[in-house]
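These are the structures, in C-alpha cells.
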Structure P
Amino acid sequence: MKEKVKKGFIYILWLFLLGAFLGYIIETIFYLLKYHEFVNKSGLWYGHLKPIYGLGAVLLTIILYKVKDQSLLKTFIYGIIIGTAFEYIASLFQEYVLGVYTWNYANFNLNLNGRIYLPYCFIWGLITIIYFKGIFPYYEKLFKKLYSYRLVLISLVVTIFLAYDCLLTGVIAYRYSARRQGVIATNKISNYIDQKYPDELIQKRMPKLRLVANLK
C-alpha cells in the first residue's frame, strides 16, 4: 500500500510539473506573438512554472481519467466546464487569500466578474483535447519507463524545493499587497521579506502581479 501511495504521489508531482512548465511556455509564446514583447509569465518566484496549469493538469487527470477515451466533443465540453470552474476558483483564492491577481478580464466583453472570459473558456476545452489525446499517453509510457528508486530520490528533492518556492511566492505576494496598502511589518519574517524582496524587484520579476485594492 505504501509503495502504491508513493508511486501515485510521484506520478502526480511530475504531472503537475509538466503542466506547469507547458503552461509557462504557452503563455510566454502567446504574449510574445500578441504584444511582440517578452514578459516573464512564471507564477512562482523561482523556475519557469505556471502553477495554475499544473494544478489544471492534475485536476483534469483525476476527474476525467476514466473517461479520457471519450469522443473529442465530450472531451472538449468536459475541459471547458472543469477548466473554467478551476480558473474562477483560482482567481478567488488569489484575491481573498493573497490580496493580488495575475489576470483580470473586466475590460473584456463576455466576462464573468473579471475572473473568466468566454473565448478563453473554449481554450480550456482545446487544451484538454491536446492533453488527453496527445500529451498524456506519452507521459504515462515515459513515467512507467523511468519510475525507479533514483526517480523517488529526485522527486523528494524537487518536492522540498517546490514547497519552499510556493510558500515563498505566497508570502512575497501577501507582503507586497499588505505593504502597498500601508501595513507595517510586525515580525522578523515580514521585515526580512520587505528588505529582501522590495516592490521594485517584485515588479521586475513578476510584472503581471497586481493589487486587488487597485480594482476597487
Structure Q
Amino acid sequence: MNGWFDLAETIRRLGRDPEVRALIIAANPEIGGYQAGVDIKELAADPTKKSLIDVNHGCRETFAAVYDCEVPVIAAVHGYCLGGGIGIAGNADIVVAADDATFGLPEVDRGALGAATHLSRLVPQHKMRALFFTGTTVSAQELLSFGTVERVVPRAELMDAAREIAATIAAKSPLVIRRAKESLNAIDPVDVKRSYRFEQGFTFELNLWGDSDELRQSFVEGRDADV
C-alpha cells in the first residue's frame, strides 16, 4: 500500500522542484505492463477491510498528485494498463504508448468501482461505458484514433518518444508552462478529484454486501464467481 503514497509524494516533490520542467511516468520495461492496479489477493485476505480503505486513499493521492503536478506529466505506457494505471494515464497531460499497450478497467469483475472518471478522459462516453460494463480492453491504436494518445511507437522507442515531447516542453519558459498547466486544470469541465472520490463511495458500499468478497475470492482461487 505504501507504494501508492510514495509515488504520490515523489510526483509532488518533483513538481515543486524549479529545475523540473516536465515529468515522465513510466514502468520498468522488463515487466509485462505499465500498472495493473491493486493487489486483489491482499484485499481478499484482510477481513477488516483496512487494506481496502488504505489502498483507496493511496490511489486517490497518486491520481491527484499526477493531476495537480505543477509541470506537465507524460505517461509512457507499455503492455497492460489497468485499474490504477488508468488513473495515472487518464490524469496525465500527455500519453504516449507502445504498440503493445492495452487499456481497461476490470473493476466490475473484482467487485469494485472507480477510475471511470479517468477512463472518460481517454475514450468517448459510450465506449467508456462499454469497457466498464464488459471489463474488456482498448488498444493504443484505438486511443490514437480518438486523439487521446499522442503517439504510438514500437516498445523499444517508447522512452525516446516520451523524452522528445518532454524536451520540447522543457525548452519553453518554465513560468509560462507552469501557469499554463494551472490554467488548463482550472477550466476542466469535470473536477476529477471530486468525481473519483464519489466513485469510491460506491466501492465502499459494495463492500457492505457479499458480492465483492465473493468476486475477489473467486479471482484469487481462479474459479468462476458464485453471484
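Looking across P, Q, the calculation of percent of Cα pairs over 17 Å apart, for residues 71-150 alone that yields 58 traces back to P.
To which of P, Q does the computed value 2.4 (distance in nm of label points 7 Å out along Cα→Cβ at positions 175 and 207) belong? Value 2.4 for distance in nm of label points 7 Å out along Cα→Cβ at positions 175 and 207 corresponds to P out of P, Q. Computing helix-only ellipticity at 222 nm (-39500 (n - 2.57) for each DSSP H run of 4 or more, over all residues; to 500) across structures P, Q gives -16000 for structure Q.
Given that mean count of other Cβ atoms within 10 Å over residues 87-94, derived from a single structure, equals 25.1, which label among P, Q identifies that structure? Considering all the candidates, the number was obtained from Q.
Given a value of 0.10 for FRET efficiency 1/(1 + (r/R0)^6) of positions 119 and 159 (r between Cβ atoms, R0 = 25 Å, to 0.05), point me to the structure among P, Q it was derived from. Only one of P, Q returns 0.10 for FRET efficiency 1/(1 + (r/R0)^6) of positions 119 and 159 (r between Cβ atoms, R0 = 25 Å, to 0.05), namely P. Computing FRET efficiency 1/(1 + (r/R0)^6) of positions 103 and 183 (r between Cβ atoms, R0 = 25 Å, to 0.05) gives 0.35 for which of P, Q? Comparing all candidates, it corresponds to Q. Tell me which structure, out of P, Q, gives 1.2 once distance in nm of label points 7 Å out along Cα→Cβ at positions 63 and 127 is calculated. Value 1.2 for distance in nm of label points 7 Å out along Cα→Cβ at positions 63 and 127 corresponds to P out of P, Q.
With Rg and Dmax of the Cα atoms in Å, for residues 7-94 alone derived from the coordinates and found to be 14.0, 45, which of P, Q does the value describe?
Value 14.0, 45 for Rg and Dmax of the Cα atoms in Å, for residues 7-94 alone corresponds to Q out of P, Q.
Each reported figure results from applying straightforward, stated rules to the coordinates on display, with no laboratory input. These numbers come from a predicted model, not from an experiment. Cβ atoms are built from the backbone, for glycine too; each structure is taken alone.
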